[in-house]
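No lab work stands behind these numbers, since they all come straight from the coordinates. Nothing here was measured: the structure is a model prediction, and the numbers come from that model.
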Structure 1
Amino acid sequence: MQIARSLTVSAPVDHVWSILATDYAKVGEWARAVQSSEPNTAVVPLAGAPVGGRVCTASIGDVTETIRTFDPEAHVLAYDAKAAAMPFFVRNLSGRWKLHGAGGATEVDLSFVADLMPPFGVLMGWAIRRQFSSAIDETLEDLKLFAETGKIHPDKAAALAA
């Protein structure tokens, strides 16, 4: 199962890259789907990467991510993820961010892949797709708000204050 989304952010590509890549382990500070995040110190960082990955507490439980591609010149970051609470038929989670600068704006492309074991993928794929799609759309909305204004969504602010 693959989900791909694109979004234009009214902020320079280097600023958006800083949020997504340089501050990769800080996603918990601005994304509603992530309650907390910290560097994954068990993974050696790739050349140029600030961390090897991150460990997040998310709406689907604990998620451990490992950066697989880190290319600041091409503005590409790809990672593999393992989520402890995923159903047994969901395997090999991965995501890929690609940024394209366009003047003062940035086109953000996000693709997410989850391998679903047959026949469960056919039977439950629609529910998993809906859950992941919702989280991806929300994260892109949060990124846009944070990159353009420096502010976080009111729901995220309330969760952090609790």
Structure 2
Amino acid sequence: MTEEKTPLKFWLLGLGILGTLLVLGMLAGDASQYNIVDHQGAGTAEMVNTIQADWRANGLRNAVIYGMIADFVFIAIYSWGSFAAGRSLYRSGNTLVRILGGAVVAAAIVFLISDYLETILQFIQMLREEGVDWMAATAATAQPIKFAAFYVTFFGTIGALIIRL
């Protein structure tokens, strides 16, 4: 029983961190017309530069950098929690729960790689205060992969837990 609760604690902690980051983003309000998702999907150095110039003009540069640092922590905790939860679910006697558990494990790995790739490239561009075309394009390519993997980990874990009830 303890073995099962631990992975879910990390998964839930990751969701709690995500919720906190989302609330903090909403509290920033309309300080800028651009948000972090716009930066992730910018795709070109020109668009990254436009977004970053807006953030600097509105005094948000440091807040965005701190948010990206917090995102690094979220990625690690949520990925580990999803991986551990998926492994725990994979050990179930129920075939559907095992399949979902395996999918969650695979998606957790994809999420970890794609989100770290995206965030590292964004972070470098923020610190340079300049967009780089290949970095912007790579981050924009990783974004939908990251989102898809997140949805699989989130809904897969919830679905497997419901089935096990």
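Where does the value -8500 come from, among 1, 2, when helix-only ellipticity at 222 nm (-39500 (n - 2.57) for each DSSP H run of 4 or more, over all residues; to 500) is the thing being computed? This value belongs to structure 1.
Taking volume of the Cα convex hull per residue in Å³, for residues 71-110 alone from the coordinates of each of 1, 2, which one would give 41? Derived from 2, not from the others.
Could you figure out which one of 1, 2 the value 1.14 for Cα Rg over 2.2 N^0.38 Å was computed from? Computing Cα Rg over 2.2 N^0.38 Å on every structure in 1, 2 gives 1.14 only for 2.
Quick check on the output: 31 is relative contact order in percent (Cα under 8 Å, 6 or more apart), derived from one of 1, 2. Which one produced it?
Values: 1: 27; 2: 31.
Corresponding structure: 2.
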